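In structure tokens below, several structures.
Please treat every number below as a calculation from the coordinates, not as lab data. Predicted model, so just to flag it, every value in this text is computed and none were measured. Cβ atoms are built from the backbone, for glycine too; each structure is taken alone.
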Structure P
Amino acid sequence: MDETIFDKVQEIDLKKTMEQSYIDYAMSVISQRALPDVRDGLKPVQRRVLYSMDELGLRYDRPHRKSARIVGDTMGKYHPHGDSPIYESLVVMSQDFKKGVPLVDGHGNFGSIEGDGAAAMRYTEARLQKITQEAYLADLDKNVVDFVSNFDETEKEPEVLPVKVPNLLVNGADGIAVGMTTSIPPHNLGEVVGAVKAYMRKESITNEELMEYIEGPDFPTGGLVINKKDLLNIYSSGTGKLKLRGKVTFEPAKKRGEKDKLVISEIPYTMIGNNISKFLSDIVALIENKVTTDILDISNESSKDGIRIVLELRKGADVERLKNLLYKKTKLEDTFGVNMLAIVDGRPETLDLKGIIENHTQFYYEVTRRKYKTLLSKLYEQREIKEGLIKACDMIDLIIEIIRGSKSQKEVKACLTKGDVGNINFKSSDSMIEATKLSFTDKQASAILDLKLYRLIGLEILMLKEEYEEILAKIEEYEDVLNNEKSLKNVIRKELDKIKKEFGRERRTVVEDGKEAVYVAAPVKEETVYFVMDRFGYSKTMDKATYQRNKENILKEYKFIVPCMNTDKICIFTNLGVMHQIKVLDIPAGKFRDKGVPIDNLCNYDSTKEYIIQVLDAESMIHSSLLFATAKSMLKVMDGELLNAAKRTVQATKLSEDELIEVIPIDWMEGSEDKVVLQTKEGVFLKFLLSEIPKKKKSALGVRGMKLSKDDSLTNIYVMAAQNISSIVYKEKELEFHRLKLSKRDSKGTKVRR
């Protein structure tokens, strides 16, 4: 071993190294994966998909191409992070119910508003939308943006796309990074264009003034934003919550036999996907739980043409009250959290409305300047060549003489550019003298040599001069754009107006200050019902009349039968020492022969992990004392009031590697003469006074009831007076409790032999 090896070891602070490494990772996720750039409003994966499609030539006026090809090109050249996020991004950019302006024209199954997923990428096809081609990818060949190396430095990709509209507002954005998230709602294209033009006229414009042009978010699903008063604060701070509602209209019956209807034709943006089916399930639950009796039937008539959910109503239904119920109890009213976070100059920044428009517009200025600089440089080159050709036409005889007298193109070029006559044979000395005066540029000389003879026709020469004049006019125009800010802005305004005219649409979302939905549940008529549950855990409630008619059969078929008020709660105790609560109104009512509903579906009880030992109604439980008994013979009495809680599940008692076997309601009082009988698995019985069991809190284990042998355990406990029990059948014979000797608690008991 090298003895000097430890001299090469460098000590580092592990804490600082981990912190720095994590920061580097977090910033990479933030800037390269999760958050959009304020300039083009696109995340890297979206930008790379669109650029790949542009490279593949998938224009809006050309045939669609397999999505798998697009995903493969994107992953192989620019985005080596797996095909799933790439295809997901492609799908989302094609969905008109998610994007204000879809950027991809999908062909095939690209999913639905109701949450159906897209078909596999091998089955679907795609191409660019026209607006994407003209407003997002145009002029990439004119050096309008910087290009950077891809991940393996074999390709070049644009750092940002030359988007002409604030896509961050038009299409919105969502993304989750490390420790931060972005959530920007979509807006109306026409309104956003109006706001950009207003900013160009007055750069000191305020958010309040911008809102004269942008009314608010415009979701592709329509619906309503009902907190208009909060929008200024949201747009000024970049954060806040939008209150969204679906559009509900009342359709009265048009002919006999028809029912009045409530029709939901637009939904909150947050409801798209699986939340639509959740919304339908919630309405069904409201009907089943008798929260409302106004809805007779529900049907989903939605199609590719739009949302249409129809509720058939009972005659005379209170429509306004029903609307408020839907707003309060379902996703028909929801909130959209706004956090306008984007990458600005390589760093995440929360922006206000003006900040987004300002950053994009300044970027648009730079893109336009770079475009016209590129165009101008090409025009300068064309002007140079045209000037050379026009000059050459005026002395074409001399040039022909030079060409005929030369032995190579090199000699001709040298003569045309430097007046070097060299070994060129001229017809006359005058021609030679004129040739020495020539001073064409290299580009002009090359163009002259490439000149075709037909261009010497008089008409062609005239056209050449006209082209030259056009070039001069364009140069003047382009120089004006670059040197005059007013001209630059006019060019941008014309482009924006064209985009608005061709791709703008009417607003879909209504923005208003809506009234708060107030729903007061109708008072429930109190009545006695019977909760019943069979040995398989199927439960229901019965009215008093049904119970009385079938009492004999009910007592035979059901394990637990609890009389209670319909406004009460049912308390279920399990062997794990917990108590589950269910509102009686949440338990489906049924007839005698109805099967009922599994108890697992009504509360937090899990039949795979626990079993039920007692069922009580909350009202009687609260006003009673409860006797708890465990398998290890731990006993205690507790006031039922201690279990009066709003939670659906509470810990009823403390257990220590033990399980609860009995919970018995009793009337406990000091000095009670009532007696308790304990029975074990081995047939040992012990009788003592109930008053020997002390009252304890929930957190107490209790006291030992009897001493158990090593493998024995308590199986039953009987409270003679409280349960009105004086004997049991043990080993097919009656065991009378008065024959048992009265002992003390915590003694061994007596084994009964048969």
Structure Q
Amino acid sequence: MTKTAQSGAVGKSVPRLEGRAKVTGRAEYVHNLRLPGMLHGKIFRSTIAHGRIKRIDVTAARAVPGVHRVVTGEDIRAVIPDPHYGPAFHDQPILAFEKVRHVGEPVALVLASDPHVAEEAAGRIVIEYEALPVVFDEVEAMTSKAIVHEVLKPAGTFPDLKHLQGKKNTNVALDYHLRRGDVAAAFKNADRVFEHTFRTQQVLHVPLEPFVSAAVPGDGTLTIHTASQSPSFVRIEIARLLGWPESKVRVKVPYLGGGFGAKLYIKLEALVAAAALLVGRPVKVSLTMEEQFYTLTKHAATLRIKSGVAKDGRITARLCEVWWNGGAYADIGPRITQKSGFTAPGPYDIENVHIDSYALYTNLPPAGALRGFGIPQLVWAYEGHTDMIARELKLDPLEFRRKNILRDGRPQATGTVMKDAAIEKTLDRVAARLDWGKPFDRGNGTIRRGRGIAIGFKAVIAPTTSVAIVNLYADGSCALYSSTVDMGQGSDTAMAQIVAEVLGIRIESITVVHPDTEVTPYDMATLGSRSTYHMGNAVRRAAEDARDKLLALAREVGVSVETTPIAEVFRKKYGMQAGNIIGTGSFIPNYQPTDHDTGQSANVTPFWMIGATGAEVEVDTETGQVKVTRLVNVADVGTPINPRIVETQLSGAAIMQFGFTMSEKMEFSAGQCTNASLAGYKIPGMLDIPASIVNEAVDSTERGGPFGAKGVGESGTFSVSPAIANAIDDAVGVRLTTLPLTAEAVYRALRVKQGNPLRDE
């Protein structure tokens, strides 16, 4: 377009814009923030899982030298009369003031100039409880007399969940149902029926930057600096809680040191906001790694899946029941229940489907979104189930999947016709990478080898909105204003590439302005692999708007932008280096909510994500130790904006899910997490991950995406767990249906197979 144009910015593995700042330690995070007069807050937390608060004694805490104030739930009500928040229900108090619902729930906040003083004082708070009945298991929660919430107030955040009410006198936050075809008749006519139950464990996001927020009161204003994936929502919610106009609340987000869904919606922001207004000074609360275990987790789930199969290997019917352990507060659990629920039949063409999916309250720490939005739990079940059927029928697991695969042009269980979903291509590519059709070394002696394959898919969350602004300066450089949060996924770079492609300028001349609700426009949130598609389309439209205005300006001054530098166009207009061009763009995709009774929709998602995994393992039959020797991850991400970023996203996602598969599990005793540290909670290290990890994006195009692209952040997580479990079964003939796949679990299964089960002493 101009003499300085960089052709083909999209599709190149451009180095990440923030890379140098991060590796040199110059990148700023909220943890680095220091403000004049700032007080540090430390939280006193509940020690029981469920109980009424009879008395809070903060006398000893107040007496500690250096303590400025101790804040309780009743104090919060002085500035926020109804201090409850949450994206699905306004069910979570800023500080508990009537009862506590899980171990670790915030009850009081100690403020001091020194965080160590605040921590010491918090340890001196004494609370008296009246213990209440508890429930921890998600299936038991369906019928338990221990009711976590007596009253629920829907938040009204999600336009597709306007019917959200909860069920009174139960622990059900949301029940989602899908009905297609005649399932009862199909099961009656099926030649074989298979039924299995799977369980997943509670795990942690473990962002290496723990939760942190700071609030600065002004003259009728409030500025919040926070590690959040959803600055626009934080602004809206804080304004609602305070009864203020949005214009009086400013939310600023620098780089995030990881999020993975943990830092969505309100976490600490309401607490620091209320505290700052109470004391009239800046307040900062920084959680420790241990405290993250009590803030937000991934849903544990129980999944029952039943399939009817014809003689020719076609799946004719599928019934799925899913119970989601949402913990004490709903967070985004109801939306996970719905959005993932309708994919429970898997990426297969099944005419008759019956799905029941339940979001349930328990007395465990709250659960929310975690890289995959419920899909890894579902894929764990339906891909384990698929392999078990294939082996029982003595069919090749790959060919059984091919026979039943859902292809473009065919309706998914919701009735939405599949398009731009390279399911078969992704499956075939994994098989090719594994050399599936060739002889495989099965090992010998005590070391046995096996391989497994799995595939899953996900619908992107909808409806959502993204808005972007492009400011083209008179020297030809450019600023992009976007509220998409870069938390390590490389979104700043990808968005800059889109601008560079449209305007024909060098990516180095583009500055990406970090989210600041005072200057960056609305974005629903950075979650669910939506940013490339939604914000990418908004950015492209903003850049095109700026380009069209530049072309109009060039015509006005009688030059061509093909031959005239941008700076010269401005000089001809203004006689000097002056002026700028503002381009704006917004994007909200077409979407039709599912029918409340049937779960049917003609357009349930803007796009589909597909991820397949192949695994090769070695199993030591004497110890149960599993070594994953090779992991192959293939995904349909449309046409990558930045291939290198796509590769690292797939790799990071797979390694994260590998940890959830092999070792990670939160252990509880009476609701108390007993391994709330990285000493007891085992994330994979460099020596744990497979020596060979292959990551690949298939050749595909998403026609609705910016330059053919779609999201990638979650695709690498979908199929890791069942692929490894299927490989273990292939190696030693034992089937594990509960995560994680520890050496002990494998060894116990081997002993059962040998007819000599271990006895627990």
Structure R
Amino acid sequence: MTIQENFQEVEMTDHTKVWHKTACVLCSANCGLEVRLNGREITRVRGNKAHVASAGYTCEKGLRINHYQNNTSRLTTPLKRIEDGSYLEVDWDTAIAEISSGLKRINEKYGVGKIFYYGGGGQGNHLGGAHSTATRQAYGITRKSNALAQEKTGEAWVEGQMFGTHTHGGFHDAEVAIFLGKNPWHSHGFDQARRILKEIANDDNRSLIVIDPRRTETADLADYWLQVKPGTDAFLLAALGAILIQDELIDSEWLAKNASGIEETKTAFLTVPIEEYAERSGVTTEQLRNVANRIAQAKSVSTYEDLGIEMGPHSTLISYLHRAISIMTGNYGKPGALGPHTSVAPLFNYATAGREPKDPVTGGKIISGLVPCNEIADGFLSDHPDRSRAMIIESGNPVHSLAESDKFRQAMRKAELTVVIDVVHTETTEQADWILPASSQYEKAEATFFGANFPANTFHLRQAILEPLEGTLTEPEMHSRLVQASGVLDGLDLGPMREAAKQGLDTFSEAFMAAAMENSAISAYGAVVLYETLGKSLPKGKEGAAVLWFSCQMAAQKYPQQIRDAGYEGEGTQLGNALFEAIINSDDGVIFTRHKYEDAFDFLTTPDQKVNLLIPEMHSQLNKLRSAPAKYTSEEYPFVLSAGERRGFSANTIVRDPEWRKKDKQGALRIHPDDAKRMGIIDGSRVRITTEGGEAVAVAEINETVPCGYISLPNGYGLSYSPAGGDAEVVGVAPNQLTSTYWKDSIAGTPWHKHVPARLEMIGT
């Protein structure tokens, strides 16, 4: 049977009565959806009850995805900046040829390694990023980063040394669920988040613990809400860990069998002044003891950190502390506890944790190959001879999303060549030399690599439900053209592999493996080779998914029994082919591995295959915590600004049309009633926010969910938007007008977006 015969064809239709299966693209959960179309308009949306992970669940954001798909700022042709600063429309062949020539010129002029790549995987737009590896290889691009490097690199650094792999909480089964700086009601982070939160809250035998300065929707459901003072989470967790040890609430028997560095860790916590740290954090010792006892008594505990602490003081230390608390109470590798997971494509290389190189220009720690986002601009603006000279930005808007926006604009202007790949005009495309228009996430096959379930892990390849907008290309097609323009594939005959693909997966597998043994270029540029060979035999719209064939083969080598336990048959490449075929054919997603809980310890790659509690840098930071500043505000900047709160209608920068919001259309600055009264601020007042990074004007909203001395702006606002036939307008505040690259974590270099010293001034009503 041929591949075309074996795979289901994607039916492209605009029939208004047909439900098309796809997924939400507005957060990392990527819940399964069914939609109806009228032409190119998405007219109705509902949850897909058959979806392997979300099972019909969706939130209010997913119901309004047409505002993403049909954006008046869509790009429809390659654009080249000319001498007067305006843009000239060019054809694709010209764009690819000139960009390729420009990249080669940078390498010839400055040497290889001076081109920077940013992005390649925003909110479930990952297949393009997978193909970018070939482009980076072709042009010698070694410097890279993306949004993960301002959020998750500290966490990855800790997990790499503690486990050697990524872990995730089993919240569906957890007796106790702990959320730190996270509001899953809006930011999700696991499947069916609101359903699970309600289940825990309504079960007398389960407990929800929230550590957050704000009274969030999740805090309202909590059994224990620890209203920590902004920026003091590390003190709270240190005190909590010390109570567990000093009150002998840890699981010593389990630790002796499954962990190392126990005594050193106990010693580090024993020096913690519990009452002092409790007071500094704003909670009582009694509250902490109650929580400590609840954790110790529970059969299972899962923890989840998010941006509220990952973008604030002591973020990497916090990543360590809450995991240490979980491990000291035996909460790893069992239902409802922390556990590892298989991945179709891991987002980080955990094996290098603790042995990272430093950026030669800025000196920052490069975790899993990612340059700290706070240092990217400095890498261009420096006078260092090895500074970056050009950049490619794909599926990202760093001018808006990274700290100190004006600084990144300066970096783009200083670069000798800037190329931006995106679906719409953004704050970043405005600075680019070249703009390449991408097909939207509903015009091509796409997937997310954020799945983190255990013991059964899932993967969903969603089909294209619309033809690509005329003039656009998919990212895999762009990368294929750029790689071929580089000349690295010259002389390589892909014809035999294309013919083999027509005969079926088994024949293709043999041909690919044989060709890779003979020619190293096959492996070096594997994503593009797969796209140009196997991809041409896949159903229309799914060509870019060919890269998943290699991922399936790697998974089959690493987890053969677990893949068979998930229902697939075969050995070696045949097993990988069976998995690939299932992924390609399923509109609802698949379970691709089934583990047993005892398998969790097989994932550990530490030297003794135990959980490692001894991370010297973390113990050192814990010991020095007592001398850390009590606060980072001042008389000049008395407020703590959280720049980028997640709310019901905020979604980073992926939806630019403000009309998608049913409420909070201006993105109000939330302020506590007591602060507002003292300053004479009323609802709807216009207030000026000033920080070391800049200033902005916002509309005030008096809100009791934020504490005194704390103000909050939502993410996803301050975007330039052009209504049909109208001039561009900006609604709300772009948070990174107010942030600074100076404030960052000492280990990972992650920014303090959620803890920005600020002052307020009322300027009118």
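Looking at structures P, Q, R, which one was Rg and Dmax of the Cα atoms in Å calculated from, given that it came out as 25.6, 76? Of the structures listed, the value fits R.
For distance in nm of label points 7 Å out along Cα→Cβ at positions 284 and 540, which of P, Q, R scores largest? Once distance in nm of label points 7 Å out along Cα→Cβ at positions 284 and 540 is tallied for P, Q, R, the winner is R.
To test your reading of the models, identify which of P, Q, R gives 4.5 for distance in nm of label points 7 Å out along Cα→Cβ at positions 324 and 476 when calculated.
Numbers: P: 7.2; Q: 5.1; R: 4.5.
Computed on structure R.
Among candidates P, Q, R, the computation of P(r) over Cα pairs in 10 Å bins from 0, in percent, for residues 300-595 alone that gave 6, 21, 23, 20, 15, 10, 5, 1, 0 used structure Q.
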